[in-house]
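Several structures are given next for inspection.
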Structure P
Amino acid sequence: MDETSIILCVDDDSTVLSALRSMLSTHFGSELQVEFAESGEEALEIEAELRAQGRELGLVISDFMMPGLRGDELLMQLHELSPNTVKILLTGQSDMSGVKRAINHANLYRFLEKPFLNEDVVLTVRAAIRAYCQERDLVRQNEALRRMNAELEEIVAARTEELLEKNRLLEVLAVTDKLTGLYNRRKLDELLDEELVRAKRYGVSVSIVMLDIDHFKRVNDTYGHGAGDDVLVAIAKLLRDHSREADALGRLGGEEFVIVCRHCDAAASTAAASKLRESIAAHAFPCVGRVTASFGVATCRADDTAAKLLARADAALYRAKAAGRDRVETEHD
């Protein structure tokens, strides 16, 4: 028995209320908090006071024939206010229509005929309170399960977002050079294939600028590989700062970089390479000082593949190196 259960007895006959008080006190003692009302209206006031305190009626025992609000009408109103409350109706054999209304509209738990037997009332009250407590426990368990499910859903959603973020990061890492953050060779090859297809289909120009840092081995040998990495990172930033948004920037490996110049002919890509060469030559690299780079430029032809285009740019770059470095060379016809 739940010691917090509250029972309300409603009857306009004070003799009946007195008998119920004595019977419930004898069999349940302090296990129940028992309230009494001599009318349906008073019963509703008591329920309202309890609800205002955040408490709920566990059980209502109401007489059927009462002046004012009848028992079935009271139970129907209480059902609207407190649907979990277990309801018992005390009635005579002639009041079956009220019993039916209470069953259909107030979820009546049981009815007891007058004059009632004390033993029947005790057994019915005990079973009713047990049913109320079980139902309340079930509601609490369901609420706990709902909270657990909500928490699990939040955890799953957070984990899912975490996995998606990791997958996005992995996708970026798969196409990105770890040191400079530019595209890696794999992504550059993919981009070049796509741009060549687009150039042939729509008749647009695409050029590539290949550059190599001059005497980079000397930088590593003199200042250390850490300083060399700093130079590579700084070169990558210069590429970003002096390239168009439409251009794709990548590191081929070592000290070699490539710019894929979309919608850019030979003259425009050569001019862009010259400006970039000047920017690198004018830049003050911490610890290292002045660094230069050599450039080779090639523009897409009708029968080109990515390998052919890169090979011509590489050949132009080789000529720039051979001609004294820190210069831009274009492909030969």
Structure Q
Amino acid sequence: MSKEKILITGANGFIGSFLVKEALAKDLEVYAGVRKNSNTGSLKELDTKIVELNYESIDQMAEVLKTYQFEYVIHNAGLTKTPNAQEYIKVNKDYLINVIDAIRKSGIHLKKFLYVSSLAATGPADFQKNGMLTQEAIYNPVTNYGISKHLAETYLTEQKDIPYLIIRPTAVYGPGEKDLLNVFQMINKRIDLQAGLLPQKLTFIYVKDLAKLMITATLSKYSHKAYFATDGKIYTGTAFSGFIKESINKSTLHIKLPISVIKLVAFVSEKVSGLWGSYPPLNADKFHEIKARNWSCDVRDLESELGFKSAYDLSTGIPETVQWYKEQKWL
């Protein structure tokens, strides 16, 4: 009996490589969609077939889809960091439109199309009346990245002929993650910086749990809806750094920075990095997410509909992440 085929775009990235592993564990025939000349080192030990995709060419993607006749597509490719707001829209919304157009042109009959969005698409729970992001949440993205994901979601929800699902991950951490790595490295240097003087409610999800959730959702009977993706817990602003300190076994100097200071640091960091043609994790756009005080989500439907429950929380996910960072000499 032949295996069902799945195409995972952005498969060579941080989340993508874990998606490939989880799809293989579910006995799917996995195709890793990557751009031309991409670094595919994270896939070299995996039993996956690499296919090149040109997101600007509907014809090229349609030919790939027609050739392999995929049952499932997970569109994980996207842009998470750029100083150019229009570039976000081009990659996160316009390329999604091209992928959908290519699916239609190919004539394949998909069982499921899963779009990897972000909690940033809805924005923080600060703006919700009940202080919680739910299925009825009012969109209020606070970053250019979030706006682009919101626009992509809005487009996708209008495509009634596509059996789509949307997953909105909160902050994702785990082996290979590079943005939150800065927090680990600062604590390893015995410095613990906290954003703002007021309490925060934060949510996280370990990358292995996220990959499992997305494959579970893809193979489920559900379609035409969105799920928030967290580990089901709400943490204080100090919890993340606290578990890192415990795992690294180092005491730190605890510093609370006022929001005004963080805003200045973000602005200066972006300008200085720009001199070398780079874009830092802490930037003027990201500041708006850091300033938010509440990222609480209602994820009860993950268990009630998908039968999913996280295997990891911060107490178990962070030690595993720290171990991986040390093995790779990142810490």
Inset, instruction - Match the computed value 151 of volume of the Cα convex hull per residue in Å³, for residues 41-232 alone to one of the structures P, Q, and report its label. - result: Q
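Tell me which of P, Q gives 18 when you compute relative contact order in percent (Cα under 8 Å, 6 or more apart). Display every interim value, and only then the final one.
Details: P: 12; Q: 18.
Attributed to the structure labelled Q.
Figure out for me which of the structures P, Q the number -11500 belongs to, where helix-only ellipticity at 222 nm (-39500 (n - 2.57) for each DSSP H run of 4 or more, over all residues; to 500) was derived from the coordinates.
Details: P: -19000; Q: -11500.
This figure was derived from Q.
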Inset, instruction - Have a look at P, Q and say which one yields 0.20 for FRET efficiency 1/(1 + (r/R0)^6) of positions 169 and 265 (r between Cβ atoms, R0 = 30 Å, to 0.05), as calculated. - result: P
Inset, instruction - Output the label of whichever structure in P, Q has the greatest value of distance in nm of label points 7 Å out along Cα→Cβ at positions 65 and 177. - result: P
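Where does the value 0.95 come from, among P, Q, when FRET efficiency 1/(1 + (r/R0)^6) of positions 145 and 321 (r between Cβ atoms, R0 = 41 Å, to 0.05) is the thing being computed?
Numbers: P: 0.05; Q: 0.95.
The structure behind it is Q.
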Legend entry - When mean projected area of the Cα convex hull in nm² is computed for each of P, Q, the largest belongs to: P
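Figure out for me which of the structures P, Q the number 0.90 belongs to, where FRET efficiency 1/(1 + (r/R0)^6) of positions 273 and 289 (r between Cβ atoms, R0 = 25 Å, to 0.05) was derived from the coordinates. Provide the component values of the computation, followed by the final result.
Values: P: 0.65; Q: 0.90.
So the calculation was done on Q.
Please compute FRET efficiency 1/(1 + (r/R0)^6) of positions 137 and 249 (r between Cβ atoms, R0 = 41 Å, to 0.05) for structures P, Q and give me the label with the greatest value.
Numbers: P: 0.05; Q: 0.55.
Of structures P, Q, the maximum of FRET efficiency 1/(1 + (r/R0)^6) of positions 137 and 249 (r between Cβ atoms, R0 = 41 Å, to 0.05) occurs in Q.
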Legend entry - Entry that produces 3.8 once distance in nm of label points 7 Å out along Cα→Cβ at positions 257 and 305 is calculated, selected from P, Q: Q
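Each value in this text was obtained by applying a stated rule to the coordinates, not by laboratory testing. All values derive from a computational prediction rather than experimental measurement. Cβ atoms are built from the backbone, for glycine too; each structure is taken alone.
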